[in-house]
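Q: Before anything else, here is the set of structures, which you'll find just below.
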Structure I
């Protein structure tokens, strides 16, 4: 329905999987004004990407 222009969906998420949906428009609430932000500039993308590239960096303090 969305592709035909008959529906819109507003989804609040921290999931980089949902954020990556084709055609998604990501709006940042971090600044004074609401602004569109590219997927690759979201904190959630950067954190998950960093974790997948070097998980030891994120887990090193958990070994205690």
Structure II
């Protein structure tokens, strides 16, 4: 996390080691209803990329671990 003006930015590294801004927030309180419908879709709909693609992986001494 790094401060950038009014935002806190989470930087992530791609597989080619290229850092990119992965998430940014002012850390202000958000309305939970804005997230509930979206989160339900993203976690359950058959056409959601989060149901069908690998988005996170970690390298360990034993090899790469992937979460879907």
Structure III
């Protein structure tokens, strides 16, 4: 028997000085991805800790598997 590999869609979101909008942006991306039939992951890459983008982005966690 061969195991069927599940497809995984990876979305990479670069963020720099986006503290004001990162939560809204990530939630909108999540809402859109919930409508597709593939498993997915969202990777937010914060370029430096020059504002509160990192702290806000790490609070957004998806439980979809």
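Every read-out reported here was derived from the displayed coordinates using simple, explicitly stated rules and does not represent laboratory data. Keep in mind it's a predicted model, so treat the numbers as computed, not measured.
Q: Given a value of -0.49, -0.72, -1.26 for log10 I(q)/I(0) by the Debye sum over Cα atoms at q = 0.13, 0.17, 0.29 Å⁻¹, calculated from one of I, II, III, which structure does it belong to?
A: The value was obtained from structure I.
Q: Quick check on the output: 19 is relative contact order in percent (Cα under 8 Å, 6 or more apart), derived from one of I, II, III. Which one produced it?
A: I
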